[in-house]
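What follows draws every value from the coordinates through simple rules; no lab data is involved. A quick note: this is a predicted structure, and the numbers were derived from the prediction, not measured. Cβ atoms are built from the backbone, for glycine too; each structure is taken alone.
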Structure I
Amino acid sequence: MSAETPSGSPIQDLVEIEASLRHLLCLGIVRAEGVAVRLDAPDIWAEIDRVGSALRAHYSGKTPGEMPGLQPARELYRRTGEDPTKLRPSSEALLRRILRGEALYRINSLVDLCNLCALEFLLPIGLYDLDRISAPVMARLGIDDEGYESLGKGTYTVAGRLAMFDMHGPFGSPTNDSKRTAITEETRDCLMVIFGPGSYSASRMDGHAHAAIARLREFAQPALVERVVLGGR
């Protein structure tokens, strides 16, 4: 565990991977307290445009199978029983939109920052309002009838799928997030989960978490931040 700033509740006690999945997952967990969320974020949009241009230059004309950066997220889906060619990791969906020359949706500064990080890491990232979560949080596969009202895509069923759960049920996944824990301009404390497969290097994931914290400091001015990596090799 690597903590940027100590917090009242240790981050390693906040999120857990269900025992049967611990060899299949590598999660980068970032908690930020006292963040500032803006509706307009031209500074972040400029960074997204810069990263998007670099991605188009690197990946244009290639198929997903020819993009090494996409393979860890696809492996995560396959290892947890999902076909990534039918249900896309959120990071791949963002990249595909960028490669088509389409602008990303502009939500707010914190969500847009998360999308920027997902494009930089090419891994799915869940972003949640920590004050809307009833800890502890568990990463596990859903069972029958479990699901949540997603952001813009109706009811998302998590039966047999990897998802994040709190005391009230599922609230996010590598595919999309829920309305219940959505980031708004009123959000002050947030939880970021970077999803990778168990074969992913823990040190590389820690680098992603560190980079996400740098982005948070650049664009969201958190009062406290900490990170931990769960799983990985």
Structure II
Amino acid sequence: MTYRFDLHMHSCLSPCADLGNSPAALAKAAKAAGLNGVMLSDHNSSRNSQAFALACQREGIEALFGMEITTAEEFHVLAVFDTLAQAEQMTEIITATLPKRVNQPLIFGDQFVVNIDDEIEEQEWHLLSAPTSLMIQEIEKRVHDLNGLLIACHINRPCFSVFSQLGGLSGDEGFDAVELSRNAAKTDWNNKIHGLPILRSSDAHNLSMIGLIWNEAELEAFTVQDLRDALAHHTITNP
């Protein structure tokens, strides 16, 4: 089956998004944009993924589960899992290693946990925009121990990327792929990524960004293992 997918979008749990990006609204917008595979990747938490799973089921599209983690080195990586339980386990790991600072919504933004009906259940009090205390090698081990994928986020950006923070890839970070933003030229990066496959993501912080970029692959199912195989064989295409 042909999957057109995006693994990086934010809901109202992320302090950089608002209530317009509810899990239900994201799933509906993804379906309208022609995507049939998606993942919600809020900052340092998967607490809106349960509502997202229900919303995707309602829209008839498939979902994976994960988050965008800020490493101790202060760059972003995606953790991608098959199940809510795996994402919840990773959330527990990350939450335990965040600084014990209470979010201040007026300064950093709201962090709403909502249900499928867009009803606010609570405000997440942990400061999700903060880095975890885990270095990249520790995060890599935790993600792969949970049978997930680890992707270096928006490597072309001048902040919060492994290139902006560390100057480049050493080759032993354990990444399964790298992600480029939609305006980056792949030819500028092919010689800098140690042969790793390239994914494209919207990194959507509002609904209008969904569907502006995507990945496409022939997969038996929208699963971590099928994606891992497609990445290994470089059979995923993107604009």
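Assign the value -9500, calculated as helix-only ellipticity at 222 nm (-39500 (n - 2.57) for each DSSP H run of 4 or more, over all residues; to 500), to the correct structure from I, II.
Here the read-out was taken from I.
When you work out distance in nm of label points 7 Å out along Cα→Cβ at positions 148 and 164 for each of the structures I, II, which one comes out largest?
Answer by largest value of distance in nm of label points 7 Å out along Cα→Cβ at positions 148 and 164: II.
Using distance in nm of label points 7 Å out along Cα→Cβ at positions 20 and 52 as the calculated read-out, with 1.9 as its value, let me know the right label among I, II.
It was calculated from structure II.
Given a computed value of 45, 38, 32 for Cα extents along the principal axes in Å, which structure among I, II does it belong to?
Details: I: 45, 38, 36; II: 45, 38, 32.
Answer for the origin of the read-out: II.
Where does the value 1.2 come from, among I, II, when distance in nm of label points 7 Å out along Cα→Cβ at positions 12 and 28 is the thing being computed?
Label of the source structure: II.
Can you spot which of I, II the value 16.2 was calculated from, given it is mean count of other Cβ atoms within 10 Å over residues 44-51?
Working through the options, I get structure I.
Quick check: 16.8 is what I get for Kirkwood radius over Cα pairs in Å, for residues 84-211 alone, calculated from one of I, II. Which structure matches? Please list the in-between numbers first.
Numbers: I: 15.2; II: 16.8.
Source structure: II.
As an exercise: relative contact order in percent (Cα under 8 Å, 6 or more apart), calculated from one structure in I, II, equals 24. Which structure is it?
On the way: I: 39; II: 24.
This figure was derived from II.
Quick check: 23.4 is what I get for mean count of other Cβ atoms within 10 Å over residues 108-115, calculated from one of I, II. Which structure matches?
Details: I: 23.4; II: 19.6.
Of the options listed, only I reproduces it.
Figure out for me which of the structures I, II the number 24.0 belongs to, where mean count of other Cβ atoms within 10 Å over residues 188-195 was derived from the coordinates. If you can, show how the numbers build up before the last one.
Details: I: 24.0; II: 12.4.
Checking each candidate, the match is I.
136 is what came out when volume of the Cα convex hull per residue in Å³, for residues 68-155 alone was calculated for one structure; which of I, II is it? Mind showing how you got there, number by number?
Working: I: 136; II: 116.
Among I, II, the structure yielding 136 for volume of the Cα convex hull per residue in Å³, for residues 68-155 alone is I.
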